[in-house]
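Dropping the structures in below, format is structure tokens.
Readers should treat all values here as calculations from the given coordinates under stated rules, not as data from a laboratory. Everything numeric in this text was worked out from a predicted model, so none of it was measured. Cβ atoms are built from the backbone, for glycine too; each structure is taken alone.
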Structure I
Amino acid sequence: MSNPNRFAEYWKANLRLMAGLLAIWFVVSFGAGILFADALNSIQFFGFKLGFFFAQQGAIYVFVLLIFYYAWRMNRIERELDVDEE
């Protein structure tokens, strides 16, 4: 990782990925769980109102999925930029 351009490109890709994933998390947790909860409550999901589900469980599930996606995507970015530890 001695090339400064590669290092800057790595962090730019990392920050772009994190911003996108945080935006998704915000929309799911705040949007679906709070802002749009009343509209989503007209839909049933596993016997629960969808707005309630997102507020209580759905946002957590999405967050865990985003963590796994982040780890997978960062491994690919590291390999593409040849900055991986392997």
Structure II
Amino acid sequence: MNKEMSKPPMQADRFLDLSGVACPTNWVHAKLVLEEMEIGQRLEVLLDDGEPIRNVPRSVKDDGHKLITVKPDGDQFRLIIEKATE
């Protein structure tokens, strides 16, 4: 749960594993990491299927960030979010 990996994946500056974290707590965790990042940096987030993948992408856009990709990864999804606002 809520594991931020020390070594980021190639396509993102940081990685956050939100497996098993329920809504809206998963977005709160992602938002806190985004607040520490610079505009233009990218955060990769691993989310569960169901409510998390339905709600988090909408929250990303509602907060003014850019959703770069959403890719299935087994029973989960990987999102790349680009920080677009302070």
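Computing helix-only ellipticity at 222 nm (-39500 (n - 2.57) for each DSSP H run of 4 or more, over all residues; to 500) gives -8500 for which of I, II? Don't skip to the answer; put the middle values down first.
On the way: I: -19500; II: -8500.
Label of the originating structure: II.
Can you spot which of I, II the value 17.6, 55 was calculated from, given it is Rg and Dmax of the Cα atoms in Å? The partial results should precede the final answer.
Details: I: 17.6, 55; II: 11.3, 33.
Derived from I, not from the others.
When mean count of other Cβ atoms within 10 Å over residues 21-28 is calculated, the result is 17.2; to which of the structures I, II does this value belong? List each step's numbers first, then the result.
On the way: I: 14.5; II: 17.2.
Working through the options, I get structure II.
If distance in nm of label points 7 Å out along Cα→Cβ at positions 29 and 61 is computed to be 1.7, which of I, II is the source? Intermediate values should be presented prior to the final figure.
On the way: I: 1.7; II: 2.4.
Derived from I, not from the others.
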